Structure P
Amino acid sequence: MTRDIREATADDVWAVHETARESWHAAYDDLLGPDRVDEIVDEWYAIGEIESSIADTTGRDDATFLVVDSGAKTDAGAIEADERCHGFAHVVPWPEDARVAYLVRIYVRPDRWGEGIGTALLEHLEAEFEGGFDRLRLAVLADNEVGVSFYESRGFDRVGTYDSDLGADLEEYIYEKAL
């Protein structure tokens, strides 16, 4: 499959929102319940929130918001609607340590899991930020077995645990990888 990793634009907002919703339901319905997942997605991935996140990273060398498309285009050169945003990633500097890049979010549409899209995004981010940051940090729900397995298989080390504010009795793991 041909894939294009590129900087997100305002045209990607709705596709990012839908990718987030599908991914969150697939990953977290069993942990949080579908209603709670919808609440979180509606808050964290509101259209205005995504627009702001994309705008805030545009033109910066210390932050990025990437999307992965299939590369399929219309005759006019636009990306086919159903080929837009198979996955996305968002990185900003860690607020307390300018040498740490924070992977705020990385999600792939569930029907594309196992195709290497998440790995391609991580590899792209690692190459882009190598030399600009010492390490890449992220948080993942401890009970998200798919996410934990994904990060560990790509060389991330668990460096911390904290109580999550997403639900009672939930913990989140902090993972890091040297760049």
Structure Q
Amino acid sequence: MEYYAYIKSLHLIFVITWFAGLFYIPRLFIYHIEAHQQPLPDRKILTDQLKIMTKRLWYIITWPSAILATGFALWLLYLVPSWLQQGWMHVKLGFVLGLIIYHLKCHQIFKQFQQDTIKWTSYGMRIFNEITTIILFAVVFLAILKDSFNWIYGVVGIIALGVLLMSGIKIYNAIRNKSAQ
């Protein structure tokens, strides 16, 4: 197990780059939504550029990072199978499953946006974007605190974080709408 630290380091590096992609892709989706509301020729110029940026982010950073983070995670579980018998790991894997579902939903939205099929509002996409923040907080606290994690405080904390994030989005939206008038 002399290479355990290397596998763990690589897992963390690719988790970080995966999250970076998942944090940035909805931001590009928001720009795409807002560009789609512009008059021609601005709309065409902006959406064409955003399609290129989104495609590069998605296929060069986000997908490879997701695959590599998952591969190194499976390798770590192979090296330390006793983690699969611990409650914190079950909860963490539940959040990871949620992250994978979120990733696949982003892929579906990505494909729609590449075809200029816009079914989202920028406000809705801002709320959707916060799912990764909640998952990140939950996974980091679970991975670091493990058994010492107090489940009641943890659940209350995640709910409070969600409320705080949603309140921030509402305040930002109100300020943005007020300045647009």
Structure R
Amino acid sequence: MRLQPILTLLTATAAAALAGCASSPAPTPPNVPLALQPPAGQVLYLEALATGVQIYDCKAKADGGAEWVFKAPEATLADRAGRALGKHYAGPTWEALDGSTVVGEVKARDPGPDATAIPWLLLAAKANTGTGLFASATSIQRVATVGGPAPAASGCTAASVGQVARVPYTASYYFYRAAP
């Protein structure tokens, strides 16, 4: 039969595809201010590109005025090839498609080079779950931010308390873990 050449071709194609995945280049740490460097003994293992919104609530202030207050992010995460990795939401939490999560807490911030974007951050993991992609994360950097700042103060008045603003943003998140 002529089935053998086809099987050989399919096997070779699958092997080449798997080899390509295995040899994907490791992410390169971003160039960030010293305050945003992860602690010594941690190594970069993942870059995730976020696309989504920063959510703000219009809240009353004690003086009778109102202000936009950050509520949560809501974003999808993907690798540089566009493959889905998971999502990012309140906590702040990053959740992989495999169900693993990491919850972070801000340790340092920098305004970054774009005054119209949300700041760059260094976060430390305060909780991890699962055994997958985010289970070993110890530090997270948010850099290369575009968009996402609270709307203009004039959009939140005593009359508009309770309104929600969803401001588009993108960012690169870098995940670090303990060195082997």
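Please treat every number below as a calculation from the coordinates, not as lab data. Since the model is a prediction, treat every value here as computed from it, not as a measurement.
Some observations on this one:
- Test item: relative contact order in percent (Cα under 8 Å, 6 or more apart) calculated as 26, pick one of P, Q, R: R
- Ranking P, Q, R by Rg/Rh (Cα atoms, Kirkwood Rh), the structure that comes out highest: R
- Which of P, Q, R yields -28500 [helix-only ellipticity at 222 nm (-39500 (n - 2.57) for each DSSP H run of 4 or more, over all residues; to 500), calculated]: Q
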